[in-house]
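Asker: Once you scroll down, you'll see the structures, which are given as structure tokens.
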Structure I
Amino acid sequence: MFLSVFDVFKIGVGPSSSHTMGPMVAGGAFIQAIRDSPFKVAGLRASLHGSLAFTGKGHATDRATILGLAGFLPDSYVATKADEALEKIANSKTIVHDDLGALSFDPAADLIFDYDNDLKGHANGMMLFATDDQGDVVMQETYYSIGGGFVLTEDELAQGEKGQDQRPVPFPFKSATEMLEMSKKSGKSIAQIKKANELSRMGPASLSDGINRIWGAMNDCIDRGLEGEGILPGGLFVKRRAKSIHEKLLHEAGLNLTPPHTINDWMSVYAMAVNEENAAGGQVVTSPTNGAAGVLPAVIRYWLDHVPGANVDRVEEFLLTAAAIGGIVKANASISGAECGCQAEVGSAAAMAAAGFCAVMGGTPEQIENAAEIALEHHLGMTCDPVKGLVQVPCIERNGLGAIKAISAASLALRGDGSHIVPLDACIETMRQTGRDMHSNYKETSLGGLAVNVPNC
């Protein structure tokens with residue numbers, strides 16, 4: 001199975017890749033299906049199920065679904081235009097497309113949060129309906145938002161790998177064991193074999209330009225977050241802190257008053273900057289999800305700004321290595337908090353970041369695999385229990401700690417020779433099993449854990 005670096009890292013909009021980006025993509029896909037159909041459509045309806053229902057308000061799933069049906073896409077999203085479109089739809093009770101005309105849609109009546117009927121394919125399920133002049137359903141589709149902005153129809157989910165790109169690549173691997181074997185046999189690094197696979201799908205210029213665009217969006221997000229102020233939306237009244245922390249760190253550094261442990265605050269503040277932007281509905285890059293979007297950019301920024309010898313020209317090596325690990329996790333377990341808890345989001349992000357950091361610090365393929373395993377292992381069992389269904393508490397700080405764990409894991413791996421007791425593949429399988437056994441209250445439903453033990457009003 002081939003999963004591109006651009007599948008793992010996608011430019012999108014906050015606060016959630018599965019609950020915001022995914023439903024927006026699904027809405028757009030359904031409109032295209034209507035265009036391709038022989039039916040005369042007069043109206044639209046939608047229902048949200050499972051985690052999309054329980055935390056949909058806090059994750060802006062309703063808003064994202066409507067915007068998707070109105071033609072908005074995550075990678076070209078403009079907040080001001082989105083706000084204008086939503087207001088117009090609410091007032092007119094229609095969604096207008098030049099080629100389809102005015103389709104009736106009353107947000108208050110035609111978008112339902114269905115808390116009682118889960119869809120069988122995945123915890124993040126939604127149904128979209130097209131109706132005729134009399135209000136009868138003439139088309140419907142079930143979509144599953146499976147994490148990281150990936151969306152599958154019910155049929156696509158049932159097909160599994162059969163429905164994916166089956167064209168051969170030079171170095172096919174689905175497991176870490178296969179990845180290491182191919183690296184050893186070819187004499188190439190993990191980044192090099194991943195790059196060879198990417199080049200079987202696109203030209204060198206497209207790959208380089210795309211990776212530069214991804215890192216540029218990540219870095220810009222950090223910079224915006226370090227300048228952002230005010231209260232995050234949603235009703236928890238969480239104050240943005242990244243700017244004030246960053247200013248204090250700069251002040252202390254100028255006075256030479258910084259104790260050694262403060263380096264952890266630098267790692268955290270970069271991650272918090274990203275996730276405050278995400279919580280505010282800004283542009284972020286799935287890494288591999290929005291909820292975990294701060295971990296990997298924070299580690300890259302830490303490396304570039306604080307590690308002697310770091311060079312931005314090697315960010316490509318970092319991201320390709322990280323994408324290789326992310327693809328293995330997704331293929332064999334999950335990156336969805338609604339499916340496996342936060343171990344699948346921040347845990348996967350930390351494993352990817354640890355691998356990338358280990359690579360640019362000169363680690364061998366065996367040390368890189370070890371770094372990823374250490375980082376993931378020490379997130380096993382982590383629940384997804386966002387207070388009030390918002391991607392704020394504990395998510396923002398959790399990304400900071402994920403970055404710290406990633407760097408610590410890579411540092412430990414670099415101190416060894418790559419040999420270790422628990423293989424990465426075994427750790428990923430353990431994460432999958434743990435997610436399967438985890439109660440649904442702790443998988444992005446806000447029905448357990450911190451979500452019910454912290455006053456949120």
Structure II
Amino acid sequence: MSTDRKILIADDDASIRLVLSQSFTRLGYQVRATGNATTLLKWVSDGEGDIVVTDVMMPDENVFDVLPRIRKDRPKLPIIVMSAQNTLLTAVNAADAGAFEYIAKPFDLDDMTAAVKRALAKPADNEAAKAQARAVRDERLPMIGRSGPMQEVYRTVARLVGADLTVLLLGESGTGKELVARNLHELGRRRDGKFVVINLAATPRERVETELFGRGEGDPGKLIEADGGTLFLDEIGDMPLDAQTRLLRVIDGTEAAINPKTGRRPNVRIIAATNRDLRALIREGLFREDLFFRLNVAPVRLPPLRERAEDIPDLARSFLLRAIREGLPAKTIDQTALDRLMSHDWPGNVRELENLIRRICALYGEDMITARIVERELADHSAQQPGQEGPVTLSGLVERYLQSYFASQADGVPPIGLYDRVLEEVEAPLIRLTLAATRGNQVRAAEILGLNRNTLRKKITDLGVESMRPKR
């Protein structure tokens with residue numbers, strides 16, 4: 001392939017300049033490479049180049065200070081930013097500055113060349129790129145992790161902060177779904193409005209509609225409270241069907257809810273999150289398919305900690321600093337302890353890791369956290385993992401589930417109402433499978449369960465399993 005397109009490369013690392021120059025030259029592009037921002041600016045102002053590929057940290061200037069000047073002189077010139085400072089704020093800064101793409105170091109050459117081809121095929125729209133991420137700047141990192149899976153999360157969030165799309169966050173408990181939702185709000189155009197949270201797993205089913213839509217004057221509900229801001233619906237898979245119907249009407253604009261302060265319908269961005277398989281719930285008749293499609297406009301998958309173990313050292317050190325701010329004794333952590341943390345599977349994900357670090361800071365007198373200390377804290381959990389010797393019992397499975405659930409909660413303490421929620425989790429599949437075994441015969445199912453028939457009927461209705469019928 002031969003082309004007259006010219007690529008301008010700026011990176012203070014000579015080896016990266018060489019690798020990129022050789023790669024692009026083999027593809028038929030013309031290439032100029034420099035190790036400083038001043039030369040890059042001169043080339044751009046002289047009209048050279050059809051695309052810029054640049055590192056963030058240059059010897060003479062930070063490229064985020066240079067990009068506005070490039071955009072002013074040549075607003076249509078596409079710019080690809082690369083950086084080893086792989087944080088969410090780097091990705092958001094790149095989008096806010098009008099970069100066509102942000103690529104984390106170390107990068108895959110195929111990803112880089114594909115990004116260049118996309119940029120040259122369709123020049124970047126500066127205003128559209130800026131609109132992707134109007135953000136408040138903060139010195140603290142909103143999310144931590146340099147791994148590949150987290151880079152994908154950063155890129156996706158950076159593209160969504162400036163939009164007003166409905167977002168569905170998918171991931172296991174403790175992966176940071178609420179943190180991502182807060183960042184989408186605080187870095188986005190609705191940051192001056194409220195960020196309102198309702199945890200549907202922790203809210204009794206009979207109170208969900210009241211929480212959302214209020215009780216009338218004096219109690220407008222979460223929907224009205226979030227007017228002008230963001231409504232975060234955590235664990236949307238636990239929402240009762242009747243509340244799902246009203247939420248669908250809110251999204252469709254047919255719900256009659258009016259903000260008494262404005263006299264208008266509430267203007268709310270909805271971000272939902274779940275650790276459950278919504279498509280499976282749809283098949284079981286427990287989740288509305290039309291609501292799923294309304295929520296699944298911009299899905300974001302949060303990786304479990306076991307898929308990004310390389311982030312554990314950074315996370316652990318961050319949690320140690322946080323523990324000091326909370327008044328816990330200052331500690332450091334050695335490499336043997338970090339290695340042991342990285343080898344653990346973390347069923348409670350990031351929240352479990354944070355709780356473990358906080359617990360060690362509080363309970364151990366040693367200034368240095370070693371592998372011995374970590375091993376001691378993990379021992380009880382490891383003894384309960386699947387694959388242990390002995391028969392698998394329902395009690396054992398429930399205990400393992402609850403251990404993971406407790407570990408995934410802030411401070412290790414679940415929301416109120418845990419007893420009823422756990423019973424409901426067990427009752428629903430028990431009744432559903434019993435009805436399937438009896439081919440829908442409620443009299444026979446009641447006998448097997450040892451329940452009064454009227455009691456069974458009420459539970460079928462309360463648990464939302466009335467539509468369940470065995471496949472014939």
Structure III
Amino acid sequence: MNKPRIALFVANHTRDLPGIVLTAWELCRRGATCYLIPYREGRNEVWALAPDFVLLPVMRPFQARQTRQFVDAGIQFGLLDTEGVVWSSLEEYKQTLWSDRGLTSKANCICFWGPKVADHTVNDRVFTQEQAYVTGCPRFDYYAEPLASVYRKPTNGSNGAKRKSVLINTNFTTANLEGVPYPTVIDNYVATYGFAREEVLRWYNNELEAIDSMSALANQLAADFPDIDVILRPHPEERVDTYREKLREPNIHLSNSRYVAPWILAASAIIQRSCTTAIEASLAGLPAFSPQWIPAPNFYPVPESVSVPCENYEQLKGSLEAVLCGEFRLPRPVKANVDSIVGEWFGRIDGLAHRRVAEAILSSLSSSTVPDKHKCKRFLYRLPAKGSMLKSKSGDLFRYFLSLPAKWSFRQWRAIHNTEMDEFFNETEIRNLLSAVGDVQGFTNVDIARANDCGEYISSSFRGRAIVMNSTQPDSN
């Protein structure tokens with residue numbers, strides 16, 4: 001395979017883009033062309049690109065149908081899971097995977113965060129030993145030097161001195177998912193993953209209470225510590241306005257924008273319930289506190305075990321006072337958990353996970369499997385890969401045979417393209433990130449462009465949101 005074409009889905013722009021960009025740069029350095037595609041809006045964009053390989057962010061049941069089409073069209077695939085460890089048990093994690101083991105066997109590579117999940121799923125014959133690569137997760141590469149300096153920037157007060165902050169992270173996406181009404185969220189959990197409706201409703205009610213309690217906690221901390229900033233950061237997929245009306249103190253800052261690493265690296269301490277950011281705080285050398293009086297919709301043992309449990313507000317306040325004056329010491333059992341859990345669940349935090357993911361992809365690629373562009377074009381128009389088209393919708397047939405754009409609207413008599421970039425997923429954001437990374441790590445230059453502008457789509461009428469990356473100094477070594 002002379003120049004492999006690799007498509008990398010970006011599941012969440014604020015959370016996943018920095019790590020995916022690192023992975024894409026490494027792939028480009030090794031001679032590949034990379035396409036960064038927003039997952040939620042651009043899943044069908046893969047057909048217009050017809051790449052050699054797609055890196056999936058999930059293996060959920062809803063993704064199985066399209067992945068079968070990938071196999072049919074000669075597109076190879078692998079997995080870098082976006083939610084590698086935040087589960088109540090490994091059995092719950094397996095429940096979220098699609099059930100088609102035959103389809104799973106077609107995956108080139110499964111990139112695990114750490115050996116714990118890899119060993120369990122391989123021993124349980126979910127994946128094979130040949131598929132399993134313990135790579136770590138590239139988004140955590142920014143907690144190791146020299147990459148940590150990309151985001152370790154002080155927050156300065158009006159007097160020019162560094163102003164301290166406490167970061168409160170929330171993770172309440174069942175009751176507070178942006179853009180999706182909660183009945184739909186509940187129905188999806190039940191229909192897609194098989195969870196009992198009563199259990200999901202319990203999560204929902206717990207989250208409603210937790211949203212109020214976390215907001216009250218932010219108000220109380222801000223009032224008791226007026227000389228620090230209290231940052232309340234909802235999960236990137238949460239609705240921010242839900243919190244806005246509940247917060248009242250002037251030193252509270254509400255935002256879920258940008259990657260979480262800068263917020264963590266600038267903070268003195270983290271407060272959360274069963275959230276991956278507890279482990280990220282540990283990676284950054286910060287204490288994570290878990291307010292036990294606030295309900296956790298699901299109890300996730302990994303993040304809770306590396307957090308300092310606080311039974312009431314006074315205990316939390318006292319711990320924060322110790323942190324802010326430099327007298328806090330992490331309890332010995334929690335420190336022991338951090339030392340053991342990071343290695344088991346997260347692997348090596350050495351800033352090189354992006355290289356290991358790139359190596360897993362390239363070493364597992366088969367040069368004998370080539371994408372069938374004819375099938376890809378049919379799938380782009382929602383047509384069967386072969387055989388009769390009689391059961392297809394007439395509009396799709398007309399678009400295909402008349403070479404109209406796949407999203408042509410006969411009612412409006414024009415193409416309905418979604419090509420707008422958001423404030424994080426765009427060429428400027430990626431260039432700035434790579435420039436900052438290059439300053440500390442000496443990266444070679446990379447050409448960054450929109451696929452719309454450089455003829456990458458197999459259908460000349462297609463307009464999408466993919467960003468293309470190519471190294472100007474490829475090094476196959």
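Asker: Which structure, out of I, II, III, was distance in nm of label points 7 Å out along Cα→Cβ at positions 39 and 431 derived from, given a value of 7.3?
Answerer: Corresponding structure: II.
Asker: Also, quick follow-up: Identify which of structures I, II, III gives the largest calculated value of Rg/Rh (Cα atoms, Kirkwood Rh), for residues 311-438 alone.
Answerer: Evaluating Rg/Rh (Cα atoms, Kirkwood Rh), for residues 311-438 alone on every structure, the highest lands on III.
Asker: Shifting gears a bit: Quick one: Kirkwood radius over Cα pairs in Å came out at 23.8 when computed from one of I, II, III, so which one is it?
Answerer: It traces back to III.
Asker: Which structure, out of I, II, III, was relative contact order in percent (Cα under 8 Å, 6 or more apart) derived from, given a value of 22?
Answerer: III
Any read-out appearing in this document is the output of simple, stated calculations on the displayed coordinates, not a laboratory observation. Quantities reported herein were computed from a predicted structural model and do not represent experimental measurements. Cβ atoms are built from the backbone, for glycine too; each structure is taken alone.
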